[in-house]
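A short reminder: the numbers here are calculations on the coordinates, not readings from a lab. Predicted model only: the values in this text are computed from it and were never measured. Cβ atoms are built from the backbone, for glycine too; each structure is taken alone.
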Structure 1
Amino acid sequence: MDRLANHFRLLDKLLGGKSKIPVGVSSCLVGDKVRYDGDHKHSVFITDTLGQYLQFNKFCPELEIGLGVPRKPIRLTKNKQGLIRCVQIGNGSIDVTDSLQDLADQQASWHQQLCGYIFKKGSPSCGLGNVKIWDKEVFEKRGTGIYAGKFIENFPGIPVIDEDKLDDPLSREDFLGRVISCWKFRNEFG
């Protein structure tokens, strides 16, 4: 906890209570009921602790591309050509892969202002390396959600983490350190 406390002291010193560091976050993690089941995955640590220092730019790509709430769930599936696609469970003809990738490209103007992004673990749009990929009805491996993958491709220098990794002290401290470094770099060098 000492390193985390050091990060918070540094943030207090750097920000001086005047501003917050801009960070993207999956909307469901700040309490918005945008998940496929109409629920949320609110993280008190994110909103109450990190929220003291971070300005959250919340976003739900699935909602933004027109999937309603509630909605049929989507998942990552390997198609006949061996490509990973994001499709509706039970109706593989509803493929939202291109829509999610295009959306990430369209959001580049505000993405480039971020100093970090907190994604939703396991989400077929937002998960980081822990999303189940299916081959027909058989779980094959894990990968990254479509929207998150495109974000990382577009902005490889912006730190990313999923909310589950925030529970690990070393991962959390590393993420916050990289967010602070990104913010300091942008403020010093524009």
Structure 2
Amino acid sequence: MSWDDIEIWRADAPLTRPSSSAVDGFLTGSILSFDESDDDATINAIIGAAEASAPANKKQKLAAEHLAHRLDEIRRALSDERNSYAPMLTLLDNGDFDLTEWATGFLEAVGPDLDLWLYLLQGKREAGQFGLIGAHAAGPMGQAAREWIAKHEDHDRLNDIVLRQWEFIPSLLRTLYRTRLANAANSR
């Protein structure tokens, strides 16, 4: 399985199909979402239900197989004691990571659960880290996060953290995953 499969599928409609980084963020967010969607529903949300259910051409089939593989890979990484999760981020020309697409995909998947996450993380450092991911996202949620940071009395320190946010993603997501599993176990 290769991200090339996603890029080949995306090349047919690059303006309407999400980037690899956005897809990875969405897949990760879907695993952490409290919505009990199965993997097929998650994959259909990315490649489109019509494309996924129709007799798929080879590009679509390979893209769907890669997404299923990546979902399994993310789950294993988040479950791993060594915390081996690594997000698929965009690399800028200057060598820095750009979280915009990953954060946008991630928040699209977990957005409906935002209030529940804020409740579960209340008073924990991870609540702030979760919120700072929003500062990277495109759209209204990202704009709101950036405006909030700009008005905060400690905005310089928060902006420094935002610039290094990629460093905190693996540990944050591991905590979110464990919280998600514990909450699911308590709900049964």
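A few remarks follow.
- Entry that produces -9500 once helix-only ellipticity at 222 nm (-39500 (n - 2.57) for each DSSP H run of 4 or more, over all residues; to 500) is calculated, selected from 1, 2: 1
- At a computed 20 (relative contact order in percent (Cα under 8 Å, 6 or more apart)), which of 1, 2: 1
- Distance in nm of label points 7 Å out along Cα→Cβ at positions 76 and 100 from the coordinates reads 0.8; which among 1, 2: 1
- Which entry (1, 2) yields the derived value 2.5 for distance in nm of label points 7 Å out along Cα→Cβ at positions 44 and 180: 1
- Entry that produces 53, 31, 28 once Cα extents along the principal axes in Å is calculated, selected from 1, 2: 1
- If FRET efficiency 1/(1 + (r/R0)^6) of positions 12 and 156 (r between Cβ atoms, R0 = 35 Å, to 0.05) is computed and equals 0.20, the structure in 1, 2: 2
- Which of 1, 2 yields 13.8 [Kirkwood radius over Cα pairs in Å, for residues 68-139 alone, calculated]: 2
- Origin of the value 1.00, where FRET efficiency 1/(1 + (r/R0)^6) of positions 84 and 172 (r between Cβ atoms, R0 = 30 Å, to 0.05) was derived from one of 1, 2: 2
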